[in-house]
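No lab work stands behind these numbers, since they all come straight from the coordinates. Values in this document were obtained by computation on a predicted structure and should not be read as measured data. Cβ atoms are built from the backbone, for glycine too; each structure is taken alone.
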Structure P
Amino acid sequence: MIRSLCLIFSLCNSVLVFASHAKHLCRPDQKEALWEFKSEFYVHGFHSDGTPVDKKTERWKKNIDCCSWDGISCDPKTGKVVELDLTDSFLNGPLRSNSSLFRLQHLHILNLGSNNLSGILPDSISNLKYLRGLSLSGCSFYGQIPSSLGNLSFLTNLDLSHNDFIGELPDSMGNLKQLTDLGLDHNKISGDFPHVLLNMSELTQIDIGSNQFEGMLPDNMSSLSKLVYFDINENSFYGSIPPSLFMIPSLIQLYMGRNSFSGPLEIGNISSLSTLGFLALGENNFNGPIPRFISKLVGLWYLDLALWNTEKGKVDFSIFLHLKSLTFLDLSYINTRSRVDLSLFSDLMSLGYLDLSGINLKVSPTLHLLSPIEILTLSSCNIAEFPKFLETQTSLSYLDISANQIKGQVPKWLWRLPLLRYVNISQNSFTGFEESAGIIQRSEILLLDISSNTFQDPFPLLPNSTKFFLGSNNQFSGEIPKTICKLASLDTLVLSDNNFSGSIPRCFENFSTKLSVMHLRNNSLSGTFPEESIGDHLKSLDLGGNRLSGVLPKSLINCTRLEFLNVENNMINDTFPFWLRLLTNLQVLVLRSNEFHGPI
């Protein structure tokens with residue numbers, strides 16, 4: 001959701017910026033409350049990318065004016081704290097009902113987002129009666145949203161997204177008459193569409209996506225006359241979309257995908273939709289023809305109609321040719337029986353994302369698309385030849401042409417596309433790579449999926465940039481290449497269902513920091529397990545259906561993140577590995593069809 005809360009923060013900071021340079025501004029009672037608040041939590045954690053943690057509260061010093069502390073802004077006249085911003089400060093611990101925070105009763109802005117405040121949001125939050133902006137996003141709160149929030153009558157921005165709130169939205173929320181931005185997405189809030197929102201006429205942004213709402217939308221949606229952004233994506237709403245929603249003249253972004261809306265889409269006066277730029281209706285149960293009114297939405301830059309059931313299988317693709325501003329178009333798996341010429345979309349010069357999966361496509365060898373496509377998905381399109389127009393798509397970063405009927409070799413020019421990072425050519429009939437198996441090594445591919453083809457030796461030489469390689473269900477044979485061990489960034493390696501033989505390369509022990517998935521099942525691998533651990537980041541290890549012998553190495557105990565372990569159908573001769581119980585994250589363990597023995 002495009003939050004305007006950050007704008008409030010910046011405005012507040014610009015007004016109060018000189019307060020941080022004033023001397024002895026902070027009131028003693030405010031400093032004491034802040035110092036106590038600091039002591040209520042412990043600071044612990046790390047960023048997943050290894051970047052340093054911003055420990056704001058640990059930089060607070062008692063001998064320094066509290067209005068100069070990180071995350072604090074004060075009223076320059078009174079010395080009262082009016083803004084507290086501790087976003088992503090790795091605070092751990094519950095927000096107690098008697099927290100000293102609630103003594104800072106002149107707060108205008110409170111942002112505790114992205115901290116681990118696991119617990120129930122206390123009713124005493126209403127003590128902060130002058131709040132205008134409240135962000136508690138990603139704080140691991142659970143339970144019901146307290147009805148006392150309705151007492152914060154000055155609130156203009158409220159963000160409770162990415163928590164575990166349950167139950168229905170309290171009716172008291174209707175008291176927030178000044179609210180402009182509401183973010184409740186990614187929770188477990190349930191019930192019908194909250195009718196209290198219809199009385200909050202100042203709302204410009206509503207995001208209740210990714211919850212458990214259900215039922216039909218009310219007919220009088222047009223009462224939200226200032227609405228700009230409306231997101232109800234990923235819920236269980238059903239029935240038809242009320243025409244009144246499309247009558248809101250200010251509406252720009254509309255997210256309604258992944259619900260159960262049905263029936264034909266009908267609206268009233270289309271003239272009011274000139275501002276609509278974002279329309280996501282995909283993955284619902286709509287039926288009937290794609291409405292022609294869409295062609296009048298000439299300001300659209302984003303359109304998602306995925307899985308639209310046209311009933312008779314007829315689609316008038318000329319509807320989309322008027323949408324010259326489109327940068328995103330998803331028509332995947334719409335129910336059309338006719339063959340569609342990809343050249344129909346050649347006039348959409350701004351397209352950066354195009355998904356036509358599931359459509360029977362005609363791709364001419366002379367096709368030339370001028371649009372700067374970055375993400376292209378043409379899966380299950382009955383394509384028989386490698387699309388030659390891709391050679392000129394120099395902006396392409398993601399390509400999915402899986403589940404087609406393409407035969408022969410992968411052309412060498414594909415790996416020369418300068419920005420290409422993700423390639424999925426699985427479920428075709430490719431046999432090899434044009435020129436040499438080393439051609440890929442010159443690219444900067446991050447993900448390569450060549451699974452379910454008929455690739456034969458030689459095995460491709462992968463670039464050092466490779467993070468994900470999926471090569472299962474092919475005809476590779478011989479020993480697993482040791483060149484794989486040089487891929488220092490490799491996260492996922494899947495070579496199942498091939499004809500590899502020999503032992504698991506000992507150099508696999510070098511995967512100590514990155515590798516999380518290694519699947520080598522259903523080959524003819526022999527010998528013993530590597531004695532050293534295959535990576536302390538390993539989460540999934542599947543070696544089933546080989547000829548591995550010896551014992552299960554206790555070095556696996558170092559794989560503390562392991563969740564899935566399958567060694568079935570091998571020749572392991574060992575006592576039952578009770579020591580695996582020390583792997584506390586292990587969820588799936590398959591040991592059958594070996595020679596484990598001893599008491600259980």
Structure Q
Amino acid sequence: KGDKALAMVGMDFYSVTVPEIGSAPPTVSVADPNSAAVPVKKLNEIGGEFPTWTADGQRVMWALGNAVWTYDLARGKAVDDSLKADAKLRAELRKDPAKKDSLARLDSIAKADTVGGKKPATPGYKPDERRITVTAMRDTPRGSVVLRGAKAITMKGYEIIENADVVVTDNRIVGVGARGSVPVPANAKVIDVSGKVILPGFVDTHYHPQWLTPQLHNTQTWQYLTTLAYGPTTTREPQPAVTDFMTYGDRVATGDMVGPRIYTTGPGVFAGENIKSLDHARQVLSRYAKYYDTKTLKMYMSGNRQQRQWIIMAAKELGLMPTTEGGLDQKLDLTHGIDGYPGIEHTLPITPKYRDVFEWYKGTQTTNSPTLIVEYGGPFGEGWFYQSEDLLGDAKLRRFTHPVDFDSKVRRRGAGNAPGPAGFAVKEEYAMWQHAQDVAKTVAAGGRIGVGSHGQLQGLGMHWEIWLLASGGLPNHDVLRSATIVGAEAIGLSQDVGSLEAGKLADLIVLDQDPLTNIRNTNTLNRVMLNGRLYDANTLDEEYPRQRKLPAQPWAYKVPSPTAGMGR
């Protein structure tokens with residue numbers, strides 16, 4: 001019981017006084033607290049999550065990233081009342097010429113902090129902020145292993161090494177070269193992969209796990225298992241709407257869950273932030289730099305060009321590497337590149353493109369992840385594979401995909417052209433073939449293309465996107481570079497992943513057949529190595545350094561079906 005309510009609007013929190021009235025309750029807008037129908041107080045400055053009252057109802061607590069705030073309402077009111085009294089006193093002093101000396105003394109005290117170039121603190125109550133530190137051991141396997149005899153497509157330029165040795169110690173690559181040309185630790189385990197092809201693990205620059213339950217963390221999520229089994233060892237989630245993915249990333253890093261490396265921009269910066277200045281942009285982006293520690297963010301159509309420029313300026317100052325939403329607006333996309341944004345998600349919608357656009361790609365070096373699997377300008381590219389591939393007969397896909405997701409996508413597909421089940425379209429109705437030709441011309445001109453599956457079909461969708469990019473004439477080696485080193489560079493991780501080089505993390509895939517001769521051979525996975533742990537790609541049983549079967553997952557069991565006609 002009390003006279004205060006807590007309102008959450010976006011990532012902002014407001015204390016609202018609830019009047020005791022006998023008539024219809026008033027409509028309260030917190031957009032402008034000073035003109036609200038009842039007393040309203042904004043409690044936070046840079047956003048937050050998980051607001052709650054303390055047990056006594058006198059304080060409000062919330063979290064953001066690795067910090068927790070406590071706002072004492074009584075203390076906040078006392079400070080506000082003091083500031084109002086000070087403002088009233090100043091106003092009275094200004095009206096009385098005889099009291100100008102008193103006003104001057106007050107002003108000199110207020111300006112004291114500016115001596116030496118210091119910026120005075122904004123007056124007002126500040127909630128208590130506490131950083132929370134939780135330490136966990138990072139999963140690092142021990143030992144050395146040599147993968148011997150395969151053809152290594154290293155992505156160090158266009159280097160190809162026949163009959164290679166790839167030497168891994170703990171979770172890092174320590175040597176890559178022709179057989180016998182690199183030092184091998186005396187106790188190293190040797191695994192014969194003759195006749196196979198080794199590539200760096202794929203980097204999915206635009207990945208959505210579709211649809212994790214917010215704030216409820218599964219012991220193991222099927223989406224991440226499926227993704228790893230199909231070869232992406234690094235994923236970047238551009239705008240997840242929630243922050244759960246940061247926790248999932250930590251769980252993979254500590255070995256608590258099996259999956260690829262999970263990176264995320266965190267929730268997007270939308271137009272609703274209403275960025276008012278460069279200082280305001282710095283304040284909003286401090287969520288990502290100081291609290292989420294994402295190293296990146298998604299500028300999601302965040303306002304007019306001035307506002308978007310403030311965001312990229314603040315991002316540069318704070319060491320953040322942003323990407324942007326394409327938004328079906330090619331003119332907008334071009335300004336993103338001109339203004340310095342390093343990434344654009346989804347296709348630039350107009351096709352065909354001409355030399356001026358290809359020169360723009362080359363000059364800006366903005367990486368575009370076209371996600372042809374959900375292309376603009378035609379039916380989603382995924383539809384082509386749903387109608388032309390035997391997915392029902394794909395045992396691996398069935399093994400790793402949750403049966404509800406599998407059935408809803410593979411067994412029945414409805415009409416329409418919305419994200420999700422869509423109807424049939426003949427080949428020439430798809431615009432992806434034209435977009436793929438633009439991709440080939442972009443790379444030929446010196447532009448940069450990433451590979452993003454959009455999480456449309458977990459795991460296999462990455463291969464669909466690779467194959468679509470190749471369909472427009474982009475050479476297979478360049479397609480593979482886009483799926484590895486170019487993607488790693490695009491998300492700021494090329495110092496650790498994206499190529500087979502000494503010093504980099506031991507993330508790689510072993511294929512039975514060569515994708516340079518046929519790009520569809522990307523889906524002939526034999527093994528996947530993540531962080532120095534080697535897995536059977538068909539089961540995700542760990543083969544090295546431990547011999548450990550993947551525990552049976554709940555969705556793999558036969559369960560009663562409540563839906564008639566959908567027997568499994």
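Numbers for the structure displayed
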| quantity | calculated |
| --- | --- |
| Value -7500, calculated as helix-only ellipticity at 222 nm (-39500 (n - 2.57) for each DSSP H run of 4 or more, over all residues; to 500), assigned to which of P, Q | Q |
| Mean count of other Cβ atoms within 10 Å over residues 300-307 - highest-scoring structure of P, Q | P |
| Among P, Q, structure where mean projected area of the Cα convex hull in nm² as derived comes to 34.6 | Q |
| Relative contact order in percent (Cα under 8 Å, 6 or more apart) - structure with the largest value, from P, Q | Q |
| FRET efficiency 1/(1 + (r/R0)^6) of positions 204 and 492 (r between Cβ atoms, R0 = 41 Å, to 0.05) derived as 0.45 - corresponding label from P, Q | P |
